[in-house]
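Visitor: Following are the structures in question.
Taken together, the values in this text are just the output of simple stated rules run on the coordinates, not laboratory data. Keep in mind it's a predicted model, so treat the numbers as computed, not measured. Cβ atoms are built from the backbone, for glycine too; each structure is taken alone.
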Structure 1
Amino acid sequence: MTDWYGDFPSLRLEARETGVLEIVLAAPGLNSVGPQMHRDLADIWPVIDRDE
């Protein structure tokens, strides 16, 4: 898994042996979706697409 995923502080990404990438919401405050998580969720998809 690439180091690019560290750029998304409110998300934790876990690669499974099955080839599935699990995205875990990892923000404090009951995982509420605030401005940072909104940005991270919008910006993560092109990064995932680039990863091989």
Structure 2
Amino acid sequence: MKDPAKTKAMADFLKWMLKDGQTSVNALHYVKLPPSVVDEAMQEISRIP
């Protein structure tokens, strides 16, 4: 993305989804992501400029 505000918003949403959003998965009949997957995804998100 070329728009810094949109890039930040996307990164913030992904971080929320991987951390705080995991508390909602049971109510939605999903399964929590394993910590190793969350950690790897967070590392990739940190690479977003």
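Visitor: Which structure, out of 1, 2, was FRET efficiency 1/(1 + (r/R0)^6) of positions 11 and 27 (r between Cβ atoms, R0 = 25 Å, to 0.05) calculated from, if the result is 1.00?
Guide: Values: 1: 1.00; 2: 0.50.
It must be structure 1, since only it matches.
Visitor: Supply the structure label, taken from 1, 2, corresponding to helix-only ellipticity at 222 nm (-39500 (n - 2.57) for each DSSP H run of 4 or more, over all residues; to 500) with the calculated value -11500. Present the calculation step by step, with values, prior to reporting the outcome.
Guide: Values: 1: -11500; 2: -17000.
The structure behind it is 1.
Visitor: Tell me which of 1, 2 gives 20, 13, 8 when you compute semi-axes √(5λ) of the Cα gyration tensor in Å.
Guide: Numbers: 1: 20, 13, 8; 2: 23, 13, 6.
Traced to structure 1.
Visitor: Taking distance in nm of label points 7 Å out along Cα→Cβ at positions 19 and 35 from the coordinates of each of 1, 2, which one would give 1.6?
Guide: Numbers: 1: 4.0; 2: 1.6.
Label of the source structure: 2.
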